[in-house]
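Given below, in the form of structure tokens, are the structures.
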Structure I
Amino acid sequence: MFEGRVAVVTGGAKGIGKTIAAEFQKAGAQVCVIDRLPNDYFVGDLSEKSVLESFAQKVIEDFGHVDFLVNNALPLMKGIDECTYEEFNDALRVGVTAPFYLAKLFSPYFAKGASIVNISSSRDRMSQPQTESYTAAKGGISALTHALAASFAGRVRVNSISPGWIDTSFIVYSGPDAYQQPAGRVGNPLDIANMVLYLCSNKAGFITGENICIDGGMTHLMIYHNDCGWTLQSES
């Protein structure tokens, strides 16, 4: 389906990103991964401006254009008690600034029918304590998505995906862990990768500026005493 197309995947050396890259390759695309971890294309820190510029230059020198940009790299998760000023800014640089700057660097080189897919999180609408750096970055990339969609109107479609609980080891859960998702199971990376490829395909040609939550319905389920295998523990 993507024979001869060029897909850029950030954070593509493990987890969801690795699965996205693999699915693009299976579909015939040339895949350019950037990650701090070892990989076959480009090792570098997305929080560094010079690294982003070197990476973009390499992609254009190698292929001359970009069809798909998937901003998946994972920002740091730390909270208000322990997260330093520098760590919070690092999370924003990886989670928001890098996606913006890569879109800017590739702007002259996006091919006809190009697509950007940003990987956000269901944490863009719900939180746990002590997750401020990650949650702020994910909220930012969700908002960046519709801003880029407006700026790239008629040239590049831009959408985001907000995963819920995704087990990157493909572990199959049962009991309350599974039932808290109305879909009846915990997600796996293919649930996200399949949507990424769909959003990059011609079948999604009328979709832009959207954030699609893939969480098995978890953010729409209210859980009380004796629901979904959960029991309220009374204080003693």
Structure II
Amino acid sequence: MTATLLDALSLLGSFDHRLLEIVGLSLRVSLSALVIGALLGLPLGAWLAVADFRGRGALIVALNALMGLPSVVVGVLVYLALSRSGPFGGYGLLFSPAAMVVAQSVLVVPLIAAVSRQIVEDAWKEYAPEFSLIGIGRPQAVVLLLADCRFSLSVATLAGLGRAMSEVGAVMIVGGNIDGYTRVMTTAIALETSKGDLALSVALGIVLMSIIFGLNAVAHRLRCWAARRYG
């Protein structure tokens, strides 16, 4: 145990090339998925917060349920869509970083949308009478509420990034865990542990946990800062 930990720390201290390559790919894939998730999830959540239509409640329930969508199920669905017989098979995306971005985006969008819907809906209930009084319609209200709740919504996006970086099933299915091409931290940890290379697994685990704890620390600081500034 001690020897493994020392070897893992040695890999970290020497900036091992293989370790940096895996971490770098993980960050590129997950950050790309986060951008897509935010661009789709934030407007969707905000629109759902202020919209009034038949079936809205059912859509909210479905969106909340999708927050817990198993990553392996997403992996299978994306695999089918990107395979040669699938509707997007002609693009040749399967077993590539792009396929991994797609899979992580599918996981991130419902999370960001559901959390942002709740945040914006709370603000909408507070400001709706004022918006009605000065003649601001729902489309304009969505834009204003997104801007007003930006600090709380940043917490939702950070949660989406944590969801993307910590999942393993979907990216392993659609990425193939190819060394030097589609191997990210979670898939590398699973593979290297099964091979007995515990030093690399522990080193990657330390990096991954550091990122996750860092994201939560940033989210906490943003909440505290926003509470102090805006009361």
Checklist entry - If mean count of other Cβ atoms within 10 Å over residues 64-71 is computed to be 23.4, which of I, II is the source? => result I
Checklist entry - For which of the structures I, II does the calculation of Cα Rg over 2.2 N^0.38 Å return 1.17? => result II
Next on the checklist: If helix-only ellipticity at 222 nm (-39500 (n - 2.57) for each DSSP H run of 4 or more, over all residues; to 500) computes to -27500, which of I, II did it come from?
Outcome noted: II
Next on the checklist: Going by FRET efficiency 1/(1 + (r/R0)^6) of positions 16 and 48 (r between Cβ atoms, R0 = 30 Å, to 0.05), which of structures I, II comes out largest?
Outcome noted: I
Checklist entry - Once relative contact order in percent (Cα under 8 Å, 6 or more apart) is calculated for every structure in I, II, which label goes with the largest value? => result II
Checklist entry - From which structure (I, II) was Cα Rg over 2.2 N^0.38 Å, for residues 56-103 alone calculated, if the value obtained is 1.50? => result I
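Coordinate-derived values only; no laboratory data. Since this is a predicted model, take the numbers as computed values, not measurements. Cβ atoms are built from the backbone, for glycine too; each structure is taken alone.
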